[in-house]
Every structure is written in C-alpha cells, then in structure tokens.
1. A value of 19.4 was derived for mean count of other Cβ atoms within 10 Å over residues 133-140; which structure in 1, 2 was it taken from?
2. The value 5.7 for mean projected area of the Cα convex hull in nm², for residues 77-140 alone was derived from one model only; which of 1, 2 is it?
3. A value of -13000 was derived for helix-only ellipticity at 222 nm (-39500 (n - 2.57) for each DSSP H run of 4 or more, over all residues; to 500); which structure in 1, 2 was it taken from?
4. Name the one structure among 1, 2 that FRET efficiency 1/(1 + (r/R0)^6) of positions 5 and 149 (r between Cβ atoms, R0 = 41 Å, to 0.05) of 0.75 was derived from.
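Derivation of every value follows stated rules applied to the coordinates shown; laboratory data play no part. The structure presented is a predicted model; accordingly, all values stated were derived computationally and were not measured. Cβ atoms are built from the backbone, for glycine too; each structure is taken alone.
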Structure 1
Amino acid sequence: MGKIKAVLFDCDGLMFNTEKIAQQIWIDSAAENGIPLPDDFIIRITGAGGPDVHRYIEDVVKDPEVIRKTSGKRFDLDFWGSFPKGELVMKGLEELCVYLKANGYKIGIASSSSKAYVETLLQNATIPIEYDALCAGDMVKHAKPDPEIFLMCASLLGAEPDECLVLEDSRQGVLAAKRAGMHPGFVPDTIAADDEMKEIIEYTFEDLSKVIDLLKEDACTGS
C-alpha cells in the first residue's frame, strides 16, 4: 500500500449501528404484508441506492404503498434522531476520527443515503466528527457499486485514488472502492464477505479502532 493521505467512511453499519435496525424494518414490513423476500434481499439492498436498487425493491415487494411506508420509516429523520447520544456509534469510530485529525489525515464520508440523513446520524456521536468532505447519495448520479461517490469525495479532499483507504461494510461499497482504484478495507457488520469480495478486500478490521494500527505501520514504511 502506498502512503495513505485520506480515509473515506461509509455511514450505515460502518460509522453507526443502523444497518441491523434498517434491515429489520424491511423484514418486519414484508412479514406483516405477507411478502416473501429472496434470500439475498438484504445483501442486495445493503449499502446500495439509486434507481437500480429501487427497481429491485419494486420487483420484489410489488406493492407501492408498502414500499412508500417502509422507506419512509427507514429514513425517518425524527426516528433516527431520537436515539440517545452515543447509542448508535460503532466501536472505535470516535477514537479513529480523533487519531486521523491529530495526524493530518483527510476524512471523507461517502454514503449512499441522503445528506440530511447522514447529518442526522452524525449528531448521535458523543464528540464532533470533524470530516473534511461529505458526499451523499443525493449528490451523485450513480450509486455504489459505481465508484462515482468515492471519486467525488477524493477530489474534494484533494487526494489521489491510490492515496485513499476506504472503510466499508457492504458488498456494493467494497466493489465501488475497488473500481475507484482505492484500497478497500472491510469492517464486517451484517454481511459476510463472499468469494468475490475476499479477492478485492485488502484489509479486514475487527472494528474501527484497528485501522489505527494499519495507519501507524503505513506511516512508518511509507510504502
């Protein structure tokens, strides 16, 4: 790995423990309405967004009213803003962000969700998350696994793709990071790495605090 200058974070399931809650919202809604979900439904929608995912959900769920109500609950800002301070923060997030800022790394957030939603979740942190760029799903034309959002974020940070470490918990995110020419780091949450992901992932971390060890090593070697 070359010298890392920027760390790009996904949001759901990576910075904040929202993915399990969001997935359960879809599972409960489908059960309540007698809608069978394919085995890979959760994997297909996790970390993704845009027209392709919306079409996939429409094909599976079929009922527009169920989709509207479920999506409304899934992205209800009042709901996510109601959690006690710190309850949604993933292990190691705040420690890692403090380290990054203290050591001159650029911090980017690249989420498939909307900017307003990400900003709502950031309020759950017990300390301010001092990021340098925020790119959200409503700011790009193409959703992950397309690399657009990561490339936009790197450009805003003034970093070359090969200077960026991407932290992801989803298949779509890992693929997008690889396609962007960046270093894909995987922090498992609800999705296990499949064979294709294993070939792509450069680093796997037990939690976000473990990223610090890699960055310290990279800083020492510079190569």
Structure 2
Amino acid sequence: MSYKLQLYSVAASSACERVRIALALKQVKYETIIITDLPPGEFSRINPQGLMPALAIDGQVINQSMAMLEFIEETWSQPALLPEDPVRRAEVRAFCQMVLSDIHPVGTNRMRKKLREGFGLSEADTLEWYGHWAATGFAALEKILTSTRGEGPYCFGAHPTLADLVLIPHMHTAHGLGIDFTGFPSVMAVFGHCVVQPAFVGAARENQPDA
C-alpha cells in the first residue's frame, strides 16, 4: 500500500528520532518537515497537542510516536519490529511503555520548565529529580536486558524491535541530562550495538538537516 508520509520533526527530539529509525529500517519514503521552520502557531494548528512529532498520512495527521510506530509496523511488514510470539510481543510493548510512560515524561523540557518556573526548583534540583526517576527506570530495564542478553545484541534478540527504537533515542536525551550509564552494562551493550547500525546512524539527531 502506498501512502504519502510527511513527518513533522526536529533533530533533537527523541520521540522524532524513534519514528525516523522505524522508517529507515522499513525503507519507507517520507518527507521531513522541520517544525521550527513553520510559522508561529502553525504546528499547534496541525497537531492540537502541540507535541513532537506528528505524522501526516495522505494529509491525515496522527500524533504520539507509539501510534506512529504501530502504524508503520502494521503497514510495512518487513523487517518485523515485533516478535511473532504473542507473549514476547507483549514483553516488547511493556518494555517500550517503561521508557515512554515512566522515564521519558519526567525528562521533557516542559516538565523541567514547570518544576523550575512553577515550583521554584533550581536547575540542579530539577536535574537531580529527573536523575532519580531515570536511574530507577533504567535499573529495571537493566534487569530485563540482563536476562535477554544471550539471545542477541538487541534488546530482544538478533533483530531490532520497537524496544530498541524507543530505548536508544531516550538514552541520547538522558546522557545529555547527566545520566551515568556505567552501572547499566546490558543497557550500554545494546546501545553500543545499535548506534553503529545504518538505520540508527541515519536517523540520529546529529545527522538531521536542522541539527
């Protein structure tokens, strides 16, 4: 099936990066529209939530990166980014939600801005607050990946899944916010393997036109 895809994206967003990786792995053609190049207020008109990214599918806009990843997976079957086994598929989805629901939100710019401006936290206190929850989340991910490391170099075996697409971009963000990953060797092993793969390299923030 052929769709005209337009990804509203910015280089530094981990949510945008995970969608770029999926499109690269599936070798799907799309147009990049850089959000910061749009007129003021235009992106909020396109995406009422105002959060990055947005994906226009034949002009119909959807938000939330996980919905985009599921759409891409359901529309372009190869390479599969979810395992065939239904239990393992659930494990991959659960891993994704651990990052997306528990770790990612507490490190977003809008969350940290509210803590500083709304509650009077210093930048140092804000980063310490984020660091606590990020470390707690990554410790849980480390336990999972330690149990799966014998299955292959990716989170869940010999091939990338949505778990890798969600994990790696947020690690870029977390590193920029001061998270030390030396205590998470299994997490770092997956990271080290993924970041040299062509799809991940091409989708990385430093290789985008607005980097």
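1. The structure behind it is 1.
2. It traces back to 2.
3. Here the read-out was taken from 1.
4. Label of the source structure: 2.
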